[in-house]
Structure P
C-alpha cells in the first residue's frame, strides 16, 4: 500500500501546485507573475523528498504554464521548479542536527535563487539581456514571497502530527 501512496501523494501535490500557481496571479514587471506556486513547490520538496518532490513540482508547475498561456515557458519551468523541490528535499533530508526550520530556510532561499537564475538564463536564449534582466526583479519578489509563505505553511502543516503523517513519504 505504501508504494501506491507515493505516486498518489505526488500527483496530489502536482495538482495543488498547478492550482496554487494559477489561482492568484499578480502580474510582475516583465513577463512573469507572482503566485502561491513556489510555496507549494518548497512544501513538496520538504514533505515528499527530493525525487517525488521534483516530479510534483515539475509537473504541476509546467501544467500551470500550459494552462495559463505560458506554454513557451513550460519546458524551462519543468526543470527549474523540479530542481527547486529537489534542492529543498536534499537539504532538508541531509541535515538532521537542527530543527526543520533551520534546514528549510537556507533550502528555500537556494531554491528561489535557482528559480531566479534559471529563468534569467532561459530568457537570455529566447529574448535578450534587457528582458531577462527586467524579469530578475519580478522573479526575486516572487522568490521572497515563496520563502515567506512556505515557512508559514510548512510550520503549520508540520506542527500537526496527523497532517504530518498524512503528507510525509
Structure Q
C-alpha cells in the first residue's frame, strides 16, 4: 500500500513565519496515528521544517539538512541548495519519497528530490495531500484578512482538514 498523509503549511506574514502540520498518518484508507509530529526545529531552534512523505525518508532528510546547516553555519539557503544537489545526485537519496519545507527568519523554502529549492512569491508554501487546500485558504486569508501568520495557518489547516481525508485537525504549529 502506498502511504498517503499530511498537510504541511508555511505562512510568512507580518514579520512572523509559521510552519504548521497535521498529525494524521494513514496507510491506504486506514488512519494509523492521529498525533504524529511532522514539524521540527533544527539548528539551535533557528530553522523550522515540515515534511510530507515516507517517515524514514523524512528523518534522513532532517539529518542531512541538520548536517548541512552545521557545515554552513546556519545558512539555510546554502544548506538547502547543497542538500538538493546531494538529493538529486546520490543514488540512495534519489529514492527518497518525501518533500520538505524549511524556514528561518529570512527564507521560506520548499525542497524536493527533483533538485527543487523554491522560495514562494507570496510567502505561502504547502505540501502533502491537503497542501493545495491549505495553500489556497492561506493565500486568501493573507490577502483578505487582518489575521496574523499563526491564525492564518491554523484556519487554513482547519479548512484543509475538513476537505482532505488524509489530513486531521491535530496541529503542530511552530513560529519564528
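Read-outs: derived from the displayed coordinates by stated rules, not from any lab. Computed from a predicted structure; not experimentally measured. Cβ atoms are built from the backbone, for glycine too; each structure is taken alone.
Calculating distance in nm of label points 7 Å out along Cα→Cβ at positions 48 and 88 for structures P, Q picks out Q as the one with the greatest value. Among candidates P, Q, the computation of Rg and Dmax of the Cα atoms in Å that gave 15.2, 51 used structure P. Taking mean count of other Cβ atoms within 10 Å over residues 8-15 as the criterion, the highest value among P, Q goes to Q.
Among candidates P, Q, the computation of helix-only ellipticity at 222 nm (-39500 (n - 2.57) for each DSSP H run of 4 or more, over all residues; to 500) that gave -29000 used structure P.
Calculated for structures P, Q, relative contact order in percent (Cα under 8 Å, 6 or more apart) is largest in Q.
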